[in-house]
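Please go over the structures that come below.
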Structure I
Amino acid sequence: MTYNPISVTQLNQYIKSKFEEDEYFDSVLVEGEISNYKHHYTGHLYFTLKDENSLIKCIMFKTYTAHLDFEPEDGMKVMILGSVSVFERDGTYQLYAKAIKPLGKLGDLSAAYEKLKLKLENEGLFAQDHKKKIPMYPKTIGVLTSNTGAVIRDIINVSTRRNSNVVIRLFPVPVQGEGAAEKIAKGIELMNEQNLADVLIIARGGGSLEDLWPFNEEILARAIYSSKIPIISAVGHETDFTIADFVADLRAPTPSAAAELAVPDIQELKIKLEGYKNRFKQSLTRKLQLMKLRYEKCMKSRVFTEPLQKINEQYMSIDMQIKSMEYNISKKLQADKAKLQQHILKLDTLSPLKTLARGYGIIYKNGQTVKKISDLKIEDEISIQMQDGKAKAKII
């Protein structure tokens, strides 16, 4: 007996061709609920469309996503226009979406969410420069959540474990349903008016977009923005984002994480303080050692070992200066004495006594020197100075 098997690829290609031959699969309109949604970095959308009894894999290529006016998400009921074909590699059939339209209340909520988010962002309610710093060591933590359920228990357990001295002040509010947003906003205003806490935590567990809707309302967003007390938003699970998260001063992925962000771990603080203490001791020890070395070096210096050395050096300097002054004075006196001798010799040479010694005389009349004959008259009495004395005479 002869067998003619075909390959897996050939089989998948044959099945795909059967899908393509059926015109019904070229354009189908299907409604269902989105799950396992993933927006790939390439721009393509991958998700599953399901109802109560069945599901089908879906893909929407980037060329079609540009026409979407909303962001699909898990749990959203939608109507999809597309075609059905076989993905040969995996041997699976899937829906290739060309258009998606949200259905029912959830679709309306999603559109309202995006509209309000854009409005508040344009008004600056999400601005980073407006966000307040969470206090490092708060004494009182204000919590706005339901007074029943796991959320408040988780916050209390985490807070008391990290620091048993911190005070948890619960302000019970509904976290779901009609009027919840108004009551949470009123709680924030009351906490601010009476200054009841150092930091506020707004918290609730996870849920659908409809369940979390109070935290997407404008009245609560503006109350958070106007709060003077810093606010941590801990709404839903880690993947859930509400408008309250964008307006709050800090967003926590879970209520337990919010308690960790708000309450410092006292044990970690003690360890840090002990580390600071040890570093201070080490620094002080090194400083003392350095000061000791500097002291010992100073004590070994000549200033302390030979305290008179500096004075003696100054004495020597003064002696040298005195000798220098004496030498300069002696030299000056000798120079002046030699100069004086020269002046004396010069004066002696010019002295009138030298002239008298050579036979000359000086004639005085009435105590005045006579220089010319015209100064004399007959019968004038004169005196004549000669080398060895004076003689009186009379002009005849």
Structure II
Amino acid sequence: MPSNSTESHNIVIIGAGPAGLATSYFLKQSNVDHIILERGGVGNTWDTERWDGFYLVNPNWAVRLPGFHYVGKEPEGYLSKIETIQYLQDYAKHFDAPIRTGVRVKSIEKTGDGYLLSLGSGSVIDARCIVVATGAFGIPKIPDYSATLDNSIIQLHSAAYKNSQSLNDGAVLVVGSGQSGAQIAEELHEAGKIVFLSVGSAGRRPRRYRGRDSSWWNYRMGAFDKTVENVESVDDARYSASSHTSGARGGHNIYLRQMAKEGVTLVGRVTGGEGKTLSLNTDLAKILMAVDEHPSTWKQSVDAYIEEHGIQVQSDNTIDPPDIEGWPKGNAPSSLNLEQAGITTIIWSTGFKYNFDWIKLPITDEHDYPIQRRGVTKYPGLYFMGLQWMYGSKSAQFIGVGEDAEYVAGHVAEHFGQVI
């Protein structure tokens, strides 16, 4: 299309990930005309912002995009990064999603009765309705003090990490022990790297208990059905780190204390830094106790549920290996000299932040999170999809994004539907 040309569309979905595709599916079901704009290829974020050894942490039976549930031979397995991307691409083909790839949306502006999308190519699109489905995690968040660290230290966010071979020689510090950080630290350790792990507040999630995956128990007990209306703090739900477990190697537990016993150096939370030195909290022992209390509390809830409902389960009720108590040894240091430790790379597994400045409307709250009600904003024709805890705990998950998509697509069809 020539630069600066203009075209018009009734409904535009931005993003061809799970949220955008699920919304498109329901619009197609209702024969409502629309297009999807995707900056890369289908599942772009899963390709560019996950490491090579990434696996989903919910089992395959929980991969349930609308009209395209997982039906393979390993329902208790876990999709790899490549398999996840292939699943999304197959889904798009399954219902012939109207996707235009390689299109970057630079900005959205309100017009009199719709919206103007400015594209990276210089072209513009007029649209009556826009569904923003650009991903659940926003942009990488790295602390400001990282800019004051010595230039000899390579720094990257976990979203940019690919594999151990891509890193320089030398030890690696992984900052953050949530779902990504713990898995990356484990992967690097198993690859023979000297690894330091700065431990945060994320709890540990048992992989299996009483013969069932922890996801099965959470699903059965209603954890996936929690909404913004029945949690004590929506902010805690949205912004807390995810408990660590792994879908790699058929799914397994990750024990931070076991990693320490095997040679990974655990340190407290990084609080600042300059040059070649980082400052650390010294409450590592307290943090690790809280990490271990998380699965213990969860286990009690599962046991109570089993008893209440008379469920026949396996007798094994252990969730901890017997020989890691007391690890790591010694006192937690208050600082870490990167040069003395031989650390040449820092991987910041410190989460993400939202940035919707490209939408030229006062659309976000104090956390830069879109102000909406189950995807519907106060601006007619502007919707969001796939955000963390947009409406409930599964709003950004394969097992539940379809429910929000059906709601949003229904609202869109009712107010802006033009039948194909």
Handout entry: Label whose coordinates, when semi-axes √(5λ) of the Cα gyration tensor in Å, for residues 302-357 alone is calculated, return 53, 5, 4 (choices I, II)
Key = I
Handout entry: Parent structure of the calculated result -7500, given that helix-only ellipticity at 222 nm (-39500 (n - 2.57) for each DSSP H run of 4 or more, over all residues; to 500) is the read-out and I, II the choices
Key = II
Fill in the blank from the handout: Output 39, 27, 19 (semi-axes √(5λ) of the Cα gyration tensor in Å, calculated) maps, among I, II, to structure II
Completion exercise
Taking distance in nm of label points 7 Å out along Cα→Cβ at positions 38 and 110 for each of I, II, the highest value is that of structure II
Practice task
For the read-out P(r) over Cα pairs in 10 Å bins from 0, in percent, for residues 86-261 alone, a value of 10, 36, 31, 12, 7, 4, 0 was computed from one structure; give its label from I, II.
Solution key: I
Practice task
For relative contact order in percent (Cα under 8 Å, 6 or more apart), find whichever of I, II sits highest and give me its label.
Solution key: II
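Bear in mind these aren't lab numbers, they're just calculated from the coordinates by the rules spelled out. All figures in this text were calculated on a predicted structure; none of them were measured in a lab. Cβ atoms are built from the backbone, for glycine too; each structure is taken alone.
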